[in-house]
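Alright, structures below, take your time with them.
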Structure I
């Protein structure tokens, strides 16, 4: 649910803003309910009033704040947690880095902390809880634990270097084994922002499953159900790449689909395309054959794949990959489009494409723990005083992605277990 960031006062500045490409008007956060109304604001009076209220609130916010104060999705979760910490009188230390885990007689007793050039020893009477975000930006472990070719991009927060893992492993901790994947995945596209930073945009649900789109590899052939989960989509990229170049893959839409649904960082409406075309993020061509030439993929393969997709759009049945056969597919399609909300003709020139790459969105492999989130040694005994939660902890899902929030849900549950255990409530 949305959270009013104004309740945090100056603490609001502690919350990292969302990926800019997930906002509109220079910082207005929106969720899926908002998107539905914004797309209909000129056609539906209810949606117009909804959008006017949303944008008006944001305009007022920017008179007094550096960002919008209506928080949604992950920012809303963090806002509520921060408010709860404030209510409990917790002390929050920022811009700090753990230099070492302190031990005494085999027990973790605290941490050595660096902040603003100064070193502090902080004693933990009951325990230290690791929640550093996983191994995904570790300088060497990333290449060791992710498949080849190693994903170059992650849309995750920048802090999960895995450095504290090295400290825990040195004390006898160990990584879990046997997971289907060491990471959870999403296809991403990248673009250099005006300030020089790199935008890494995860293609979760907004474009791949919409009518009038198709994803092909270098042979111009489909290799996956485009409307499947982002995790399974990226696994399919790797599987297909072993037999035919599929990294990058190419998300293709015709002019109608681009205008109605957008494509990656390109917003719906079909306006403002010049910057995206100029820097090559978006590729445009007057025909499918010309688009294939500009992308460097097989033109005959692409034309054949699109012709089949157009047949499927007419019949409503994807005979190759079953696109539109599950509730998950359909909810990410266009409910107003028939006979299948995920299948539409790709026929209106010009044609457009965005390159997709594998991106990791969270660690599935982490340190082995017990049911209280205590870090375990290989001999099956707890490492006294040390807990691991979130992506630092071996995922209880075994590297499988049954649904969105599969890192956040267990992260919250086992953080609660760790806190109640170390305070003696369990």
Structure II
């Protein structure tokens, strides 16, 4: 929970500083590239993060080293390859992503995507060990480093680097640096005697394939739409519109980060034989999300106005819609964690596929007529549909308690 607060609060300060000092068009370009990098990482990280949660508890020192080394190396390599391919393909099919063309755009996308993959996988190593304090320190260093780097770059501009590239540098470099430090120092703290090395990691390929076809498809359908929404906004409406969308989305994301964090902790506890009930996890989410949600509903326009009046005018309604969507989103996320802990991966995949397809399809259709608000309407519709399905399956199970898993399935 503290990690969620740090990422949300310091992230808010980072983008407030950027929005006040950098033109909206340049913010839109930077956020579009960061969103594209996040989407690439989501697609290409091979599901190694949840494989860590599943396999690291109880592994011996040599196995621990091999599992983590293999996940980080193969996940980063796949991400870099996917980012390079995306930099060649996307500009040819989406004119608004022309900034990815050329060697400089491709290098920026690759570095940002690998940075996202490393920080995601390393966070999951800490989750697997129930070492939330280590994850907090890591994310605090990353978030603070971004703000410091942005201050420095804005005060001392790099010759030949435009504003969008400056924002991207301040976002990417601290993430890569802290990830490298974590790789060097983290293993000794989490597992004495362990060290990360490439020897023997080929043995991890079958496990990564299992993770890819199991956990990764679940994660991709669950978190993929959040990463792709800014990409779709840029493709349909341009970088200026994406700047207004992204800052409203970033503000609301303080709510959206809570339920995935609790869901990951719930899954990790159950993997470690912890007896944590779903009701307790739901109570934690409600307690943490409730107050901030009320504040954003009441004062959302004023909060966006801290960036500039234009951001409040364009994103005020969008922000309110996103706040409302946090509740059905939490219902679906906790249900998926509960089913995942029971090994019911097919049900998880199907539920997440419903919200992913409905959200992305509606976004593409609504953006031209509703502007950035259309993405919020689509997001709310997708989350509500998945929450209703969870409610239907829960009611069906309570009506037919003796009929086994067939009554619980999503068929």
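Descriptive notes on the structure:
- Among I, II, structure where relative contact order in percent (Cα under 8 Å, 6 or more apart) as derived comes to 18: I
- Which of I, II yields -28500 [helix-only ellipticity at 222 nm (-39500 (n - 2.57) for each DSSP H run of 4 or more, over all residues; to 500), calculated]: II
- For 31, 27, 20 (semi-axes √(5λ) of the Cα gyration tensor in Å, calculated) the corresponding structure among I, II: II
- When distance in nm of label points 7 Å out along Cα→Cβ at positions 96 and 120 is computed across structures I, II, the figure 0.4 traces back to I.
- Comparison of I, II - label where mean count of other Cβ atoms within 10 Å over residues 40-47 is highest: II
- When mean count of other Cβ atoms within 10 Å over residues 152-159 is worked out for each of I, II, structure I gives the greatest result.
- Origin of the derived value 15.2 (mean count of other Cβ atoms within 10 Å over residues 48-55; candidates I, II): I
Each reported figure results from applying straightforward, stated rules to the coordinates on display, with no laboratory input. Worth saying up front: this structure is predicted, and the values here are computed from it rather than measured. Cβ atoms are built from the backbone, for glycine too; each structure is taken alone.
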